[in-house]
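Quick note: the coordinates plus some simple rules give every number you see, no bench work behind them. Owing to the predicted nature of the structure, the values given are computational and were not obtained by experimental measurement. Cβ atoms are built from the backbone, for glycine too; each structure is taken alone.
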Structure I
Amino acid sequence: MTDEQPTPLETEIRRRIAGDGPMPVAEFMALCLYDPDHGYYSRRMPFGAAGDFVTAPEVSQMFGELVGLWAVTAWRAMGEPNPVQLIEMGPGRGTMMFDMLLAARTVPEFRKALRVHLIEKSLDLQMRQRQTLAGVTDVVLRWHGTMEEVPSGHAIIVANEFFDALPIHQAERCSDGWHERAIGINAGDQLALTALDKPIAGFEADLPRSVRKAPVGSIFEWRSGEFIDKIARRAASDGAALIIDYGHAASSVGDTFQAVRSHRYASPMALPGLTDLTAHVDFEALARAARKVGARVHGPVDQGTFLKRLGIETRAATLQARAAEEKRSSVAVALARLIGTGSSEMGALFKAIAFSAQRIDALPGFVA
């Protein structure tokens, strides 16, 4: 399919805009990513070198192993409950869970207590996850479309690059207030961003203080609190949750709505349904939501800091010592990608934050 030929989803989006007017960014993003017939995650395998992007678990086994050991320590801080529900939100190809369970073999009593739940709506991705985890026969594995299907009780929740793919709302500050941004059709008959005519009533009262005096032309982004509320509530109820994603530690203005296709940035309006759409995660907003439901907040900290505190450099040295000479450099490259601070590295842009019950006063990776 070429740029001149509209995708089936673009045809549907144009039909809706013609009937209802410009489509809010959040509605557009939800359609492009999650439409059951033509959405990006419904029809494509986006992960890995052959996909559109590479996530940290695909960079190196070290990432998932350390997250697995983080879960062990969190479980011990919870009092070693048996059973414990280990929940992963948006498990990708199942790589991180595979490596987490591999690390869990070093603590047999933890592995025996585990009941693993993978929250994934895409049937194609579920199939790939089942293939990745096919060798796991001593741990209960369950797949669910929603978190509500997971049994109640003690839970450890992990979410890596989950929130960045949730639809965002955008608002633009104009001279008469904040107007929601939407996708319309411009004079050149192309999908394009625009601002709705009427300002959002009472919007400024709900803004973070750091954003309220933003100048005209500023863009503010926010997400529905649905998922963070559910995760934080389970963590607050004698559990723990770990979220790792790319974004900013403090709420601020800025347009981070972006698209990636074949590992390159693209226009968010191009090829709807065939292009990954994301936006940066506001970690201060996650923390506010978690505190509101009674969870203790740990962090956020940069991913590089988090992984170094968990011992990634020691783990890398061990892998290099065991590896054939021609493979040692690949370990060093992966380490740099995960903890480095350059523009193509994850160490500074990505952040980690955790939530727990109030009685858990410390979690690994968040204490110097």
Structure II
Amino acid sequence: MTLPARLKFGIFLAPFHQLGEDPTLALERDLELLQWLDYLGFDEAWIGEHHSAGWEIIASPEVFIAVAAERTKHIRLGTGVVSLPYHHPLMVANRIVLLDHLTRGRVMLGMGPGALVTDALMLGIEPNTQRPRLDEAIGVILRLLTGEEAVTHESDWFTLREARLHLRPYTQPHMPLAVAAAGSPTGMVMAGKYGLGVLSISTPRGDATLRDFWAIAEQTAAEHGRTVKREEWRLVVHAHIAETREQALAEVSRGAGRYWRDYFEGTMGFPRPFEAERDGIAAEMSARHAWCIGTPDDLVAHIERLDGESGGFGGLLLQAVDWAPREQLLRSYELIARYVKPRFQGSLRNLEASQAAAALEAERVRVLRDEAVARARRTYEESHLSPP
């Protein structure tokens, strides 16, 4: 196994809320979920930015993080991701540094080009310009976060004149930085060019493997004199866990079918990957190892499979989806925290070794225990039952 000694566990909270329910309550459940994950010891949560299509209803991950930070104690909170072509880079840098101070170093900056074309079209942004603008903005943000000199930069979409940040980052030299990799090689190229972490939101397209995907980052890093670390590569997975596979499928089948058919196919225009009844999509995706719908042991096997396919990564992010009732969703995260997370964070090693050592000595310990009890009984009887 090539995973680190302590694999990070977290969620990717786009979020995905089905149409037809109160959005205010949905946002409150998102905050409640982060409090639950904080209690369960999850490492991090990444919060999305979207402006259209109806399902993903957080427009500002920074505002959401500010509220979540007040309700949690330990979990790290990241933008997952800020769509850089929609914002002036100075404003992005200033907002994230402010959050870095307000959270005492619990914030992370995830960056991307913008996943929804409908967002870009509303803003009058030509989709073909989004990835070049991402590249340009990342370079400027890094200069603002790390440089001592004022930054002057003239672009066709923003201007900086002798610009610097009021506040230096609370985290030195800066908060963790990551870029989204959503199927195309752009994210991996950006990671290599600037030495960033990676949020792999979807698998590579075509015949490319996860190993091929990571090789792009390593090759690009070598070309630019940078390094990339597998420990800062996070994979996003769809998973729902229950005590049995049958129970897990029963809990999500209806919601997962609606999620796939109504959002990915009906709203986003993704092609249908296979023919299946709506309520059979979860079972089919799980059978293809695209999703993990099952038991804690199934998720352990899924992580080990991803480890083999990728050559190693540093974080597992669970895609947050409202595809089961609230209590069942919270229970799924609890089972992961109790039975999956410890398997990949070294929490059980000494406990298992201690139990195994005790088991080897069980017979000898039983004899010694019985002898000690018998001796104590004899001593008592001799001191209390013998005549004066």
With Cα extents along the principal axes in Å, for residues 91-202 alone derived from the coordinates and found to be 33, 31, 25, which of I, II does the value describe?
-> II
The value 208 for volume of the Cα convex hull per residue in Å³, derived from one of I, II, belongs to structure II
Mean count of other Cβ atoms within 10 Å over residues 339-346 derived as 18.1 - corresponding label from I, II = II
For the read-out helix-only ellipticity at 222 nm (-39500 (n - 2.57) for each DSSP H run of 4 or more, over all residues; to 500), a value of -14000 was computed from one structure; give its label from I, II.
-> II
Thinking of I, II, which structure, once distance in nm of label points 7 Å out along Cα→Cβ at positions 139 and 243 is computed, gives back 2.3?
-> I
